[in-house]
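J.: What follows is a set of structures to go through.
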Structure I
Amino acid sequence: MTDSKSMIDETKAVRDFRRLFERAAANGGEEKLFGRGSLAAALQVIQKSSLVGTDPVFFHLEVPLTGSPRMDLFLEYNCREIKSPVRFAQGDGFGWKPFLAECVNDKNLREYMFNFAFDLSEGKEQPNIYLIPLFKDANCDYIPAMLERMGIPERRERLMEAFAAAPAGWKPYYAGFLDMRPDSPIRFGFQIARERMEAYAEDVAIMKRDLSVYCAIPMGTTMTEQLALLAGEKRPCDIDLNIYPDGTFGEGFGITLDPDIKFRDVRRPEETMASGVMKHLLSMATEWGLADERQEQIGKACYAVGRLVKDGADRVMVADVVKPYVIKIRFQKDGACLAKIYLTALSRELERYSCEDGKK
């Protein structure tokens, strides 16, 4: 048996995530939507990702809408809120502690978001790493220093050339190092403004030209028709691609339309999923064979509740929320090949009640 004194105490992030997830996965949700064993895998990496004195701002659950139920996980920290010196509750942050410490001490990155991204569905415990500016301040100016700190400065030239060569109307947004993927690509993304999407909606040939030339992917009839439907929503979007060490791009790209749910009532997630852009995206994904009946589980997995929980001797009133975030559709040369929904899970303290000697 393990000596109880040698066991590492669970972090608050672990306790929060377990509570958030168990409600989301009630009534068989773990097996139907997230995949059997996903909670245990998530708790293991969250424990090792937990920072002393700082909680994640969000947990993002990445779930495909067809195929075997499975889940990937993002832990998102605000650099401004991370305590210095950087300390992990257990271990050294998978070896990324020095990198994170440099980011935290860089005043230019105070408002950036640092992400541990775990491919749990692939059985990977080591994370991929993202450093993301605020949406309104999107840029790629920070990336050369980021790559230097990551120990891959040789990747700078080709990546910055790729940003510079982007089509008109594509605003550089972010980059992340997919260290755990084959050949360790860099994932990089752009914002495409509403005006450019409206131009694509008016003439999908413009969108076809931009993507086929930039990504060097032939656009057949199926993909062109699918892209026309997406552009027809006339919503701003993010597009992401992978670039490899030799400067070549990955075989596809991902498109995430702004679902316009910022002001939706988080207490009515099923209503959110059944209206507006979310409804249209689910309908398209279903028609394209990228979503099955599990989409009915999504609204049931989301909620917003107030709870009274224990924190040592205290009792704390918290707001626990799991809400729909975005739907991403990935494309390869033959058209749309995968649709994923991202759910955001968060817990916020509302009020704390101190209890002497641990008594109510």
Structure II
Amino acid sequence: MGILRTVKNKIYTEASKHISRATLLEGLLKGTGQTFRCLFVENSNLMRYLSPRIYSEPPTILESRKIWIPSLKMIVSDAPRSMDICIAVLPKQYDSEFQPMDGFKSQEDVRQVIDTSGSMEEIMGAFHQKKRQWANTLIKRNDLTCRISRDLRDLDLFYHRMHVPHIQKRYGDLSYLESFEEMKTFFLKGFLLLVLKGGEAIAGALCLTEGDALTFRRTGVLDGDESYVKMGAQLALYYFNIVYAKEHGIGKVDAMKSRPFLNDGVYRTKREWGAAVLPDDEAESWVYYFNLGAPDKMAHFYEQNPVIVHTKTGLKGIVGVSKGSELSPEVQSDLTDRYYAPGLNGLMFLTPKSKIPIEVGFRKNEKDAVPLP
């Protein structure tokens, strides 16, 4: 049975390089009363993640079938009247074929790394203002402390009582859970950082020290209890990891990967702790956004889903501005402040009248982004 499963997985992996699932969705574009058609071409879970962000209610599946990946170029070329956008996750081997087409190129994830090489004052200076305030007051107010553990009994507590329930409550059907044995392999090379409230462990993080980086690999909250989250247990994990790295002369905290959307909750939390953005060098695919709809629809789409894309001059954010036909200096200033992050080389704005993105760089003295509401 094991041999058959291995063969089946190899066949699927090889077939996925040439054949992909294509699903055409139609529904109301969130924030508008407009009908929006999106063609997803992917063998991943990007559609399940993005669909609730695109549509105000569950969309209708107009068509779903397997396609030969090279045929997608002709499908997109013939599609302006039948869809508004095509989002395709394609193996990197097809990049030269699809790169010249109009649209944007992204990845399913970005890496986020927190620089801990400077003084504690410099490190905290990269935090958002509300994170600095929280670090200075809330830990003391809620009597939160931490301890380091290499005890397998704590790993059992972390896995079954913290990590699994927290991930399942947060991500539901999109949850990815590695086995206890897989996690144990990493634990034996690293340690647990546990956040304590009155001596009781209420949250934890599985950490590894690799070279000059402390990898913040997996997290969890006791029983997935939201009262601990509201108390600041997850925030404390970030803060204590940063303090641990600084105290042990570790130059950076690798916060691992996040979805590349500027308003994604996980991405945003890491950014507010000072994380810089880096490409995912381990990725084996590109995500293409082929924009086919009217400029006003595209502006609405990227307003709801501002995304980090790859350009010839580095990583940049695509941001939609749906109100007004022009990008006012006030709106431009607000959005560049809001979405600034080390590692991004600027933003590209789409308005209801702009078929070509308006590129704006960040100010040299810009450090903090304005916290998102």
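J.: Where does the value 4.9 come from, among I, II, when distance in nm of label points 7 Å out along Cα→Cβ at positions 154 and 234 is the thing being computed?
T.: Label of the source structure: I.
J.: Assign the value 40, 35, 23, calculated as Cα extents along the principal axes in Å, for residues 34-113 alone, to the correct structure from I, II. Working shown, then result.
T.: Working: I: 43, 24, 18; II: 40, 35, 23.
The read-out was computed on structure II.
J.: Here is a further query. Which one of I, II has distance in nm of label points 7 Å out along Cα→Cβ at positions 58 and 298, as calculated from the coordinates, equal to 1.5?
T.: I
J.: For relative contact order in percent (Cα under 8 Å, 6 or more apart), which of the structures I, II scores highest?
T.: Going through I, II one by one, relative contact order in percent (Cα under 8 Å, 6 or more apart) peaks for structure II.
J.: Let me ask something else about it. Once FRET efficiency 1/(1 + (r/R0)^6) of positions 106 and 258 (r between Cβ atoms, R0 = 35 Å, to 0.05) is calculated for all of I, II, which comes out largest?
T.: II
J.: Could I ask something else about it? Who wins on FRET efficiency 1/(1 + (r/R0)^6) of positions 82 and 242 (r between Cβ atoms, R0 = 35 Å, to 0.05) among I, II, i.e. which is largest?
T.: Numbers: I: 0.80; II: 0.10.
Answer by largest value of FRET efficiency 1/(1 + (r/R0)^6) of positions 82 and 242 (r between Cβ atoms, R0 = 35 Å, to 0.05): I.
J.: Tell me which structure, out of I, II, gives 3.8 once distance in nm of label points 7 Å out along Cα→Cβ at positions 194 and 218 is calculated. Working shown, then result.
T.: Details: I: 3.8; II: 1.6.
This figure was derived from I.
Bear in mind these aren't lab numbers, they're just calculated from the coordinates by the rules spelled out. Nothing here was measured: the structure is a model prediction, and the numbers come from that model. Cβ atoms are built from the backbone, for glycine too; each structure is taken alone.
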